[in-house]
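What follows is calculated from the coordinates using simple rules that are stated; it is not laboratory data. Because the structure is predicted, anything quoted here is derived from the model rather than measured.
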Structure I
Amino acid sequence: MTLVALLTTSDGRGSGDFNVDDPDGVQGRWAGDRVAIVGDYAEDGDLPNAPIPASEIYASCREGRDFINISELVAAWLERVLQGRFVGVPATRGVPGTRCFVRPGQTVTRRNQGELETGRVVEVTAHKIVVDWPTGRSTCDVYNPDFLI
């Protein structure tokens with residue numbers, strides 16, 4: 001879904017458009033651009049005629065050279081489209097994050113006194129998640145959820 005949004009050239013003329021506020025310009029941001037999915041084992045021959053050798057793209061992205069990291073812009077757009085939140089710790093330069101997506105109605109699991117317990121997400125806001133468990137309702141911080149997806 002994210003690639004479709006980034007590559008779309010639609011301006012709202014059709015019925016399949018994303019009907020969501022887009023203040024950061026995520027929709028169509030890469031329209032017309034040459035896009036490649038490149039990992040850390042890419043070789044120069046994988047992308048002939050690329051302006052940057054394929055073997056250097058992954059490192060360049062991780063080091064913040066030549067490219068702009070739009071992960072947070074895309075995450076915010078997805079939250080609006082899917083009406084949920086990315087929870088957990090976001091990635092920072094060089095350190096991977098541990099985030100997952102949560103929205104109301106979703107089933108989650110946690111350990112309660114050594115036993116697995118299943119609950120249902122009731123509310124997700126910018127700062128908190130409310131979950132109904134068999135043992136009662138609980139609230140946790142979006143950066144430190146006490147459950148598993």
Structure II
Amino acid sequence: MGSNINSSEYALARLNDQKAWYSKKASANKKAYLTCKLIALIGASTVTVIAAFGSLPTWVSAVLGAIVVISSGIEGIYSFHSIWVTYRLMAERLESESTFYHAKAGPYKSLNSEDSLSLLVERVEGMMDQEHLGWSALMQGRHKTKPDDPTDKP
């Protein structure tokens with residue numbers, strides 16, 4: 001923290017930065033998820049139409065099928081959907097916490113400014129710690145070789 005900024009300004013700036021980061025990342029993951037799903041949907045339905053009419057060479061269906069598999073695989077590898085939902089939820093939780101703090105409502109209702117700020121920092125950092133643990137578990141889950149291996153316990 002720089003010497004020209006007080007703890008309240010720092011905490012609120014950090015909160016606002018985190019809200020913006022989570023919102024931006026949620027939007028990016030939503031876009032990636034929907035792009036992968038649309039590619040797979042359009043590719044799969046096109047393969048079906050080509051197969052029904054048989055008017056194109058078979059390699060066209062094979063290429064489209066490969067595109068569907070690749071698109072679905074990319075979404076599975078990068079977990080765009082899970083990350084989108086998690087980050088959107090986090091952005092909304094941070095926004096809600098900010099609203100409670102600024103309105104002196106909920107857990108901040110009867111606290112003085114110093115105690116309110118301390119509680120805000122504790123709650124926001126706690127939320128982010130929990131989200132980081134969830135993200136870490138998601139990333140570790142990607143690297144399992146056998147999804148249902150009973151010997152693969154933490």
Structure III
Amino acid sequence: MKRSALLVSVAVLGGCTFTSDAFRKELEWKDQEIHDYRFVYTKSCFCGFDGPNPALITVRNDEVAKVEYIIPPSTPKGPVPTNGYPSIKALFAIIADARARGADKLDIDYDETYAFPRSVRIDYEKNTTDDEVEYKVENFTLLSAGQQ
């Protein structure tokens with residue numbers, strides 16, 4: 001039995017019910033055992049994010065392995081550091097953190113095929129200006145073991 005089916009069964013038998021779409025989608029994602037993939041990532045916020053945006057992210061064994069510019073900079077730069085760029089697993093952690101922090105608004109759009117969050121919009125505090133952040137995942141592609 002797959003791990004997520006077992007977890008849901010135990011939770012339901014224990015008197016709990018899961019209503020969190022985010023939790024169900026994360027379990028769907030994990031059950032597919034996707035560890036190598038590539039996607040275009042965009043972060044929109046007033047937070048001083050200064051890396052490539054949008055960026056092409058390559059994930060290997062669930063870790064961000066490479067970040068590339070989609071639009072080349074006017075001045076050539078070296079390789080882009082991978083810190084600060086999320087894997088799909090990290091996006092699910094961002095969603096969980098927003099829920100734990102009691103974000104005023106949390107809007108998530110999931111991919112119908114692979115169940116990853118395609119768009120995450122968070123407004124942490126209702127009456128605070130410029131605390132909103134949005135993460136987007138586009139052009140998701142599975143990678144085979146030897147594929148660059």
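Among candidates I, II, III, the computation of Rg and Dmax of the Cα atoms in Å that gave 22.9, 75 used structure II. Could you tell me which structure in I, II, III was used to calculate relative contact order in percent (Cα under 8 Å, 6 or more apart) as 14? The read-out was computed on structure I. A value of -7500 for helix-only ellipticity at 222 nm (-39500 (n - 2.57) for each DSSP H run of 4 or more, over all residues; to 500), calculated from one of I, II, III, originates in structure III.
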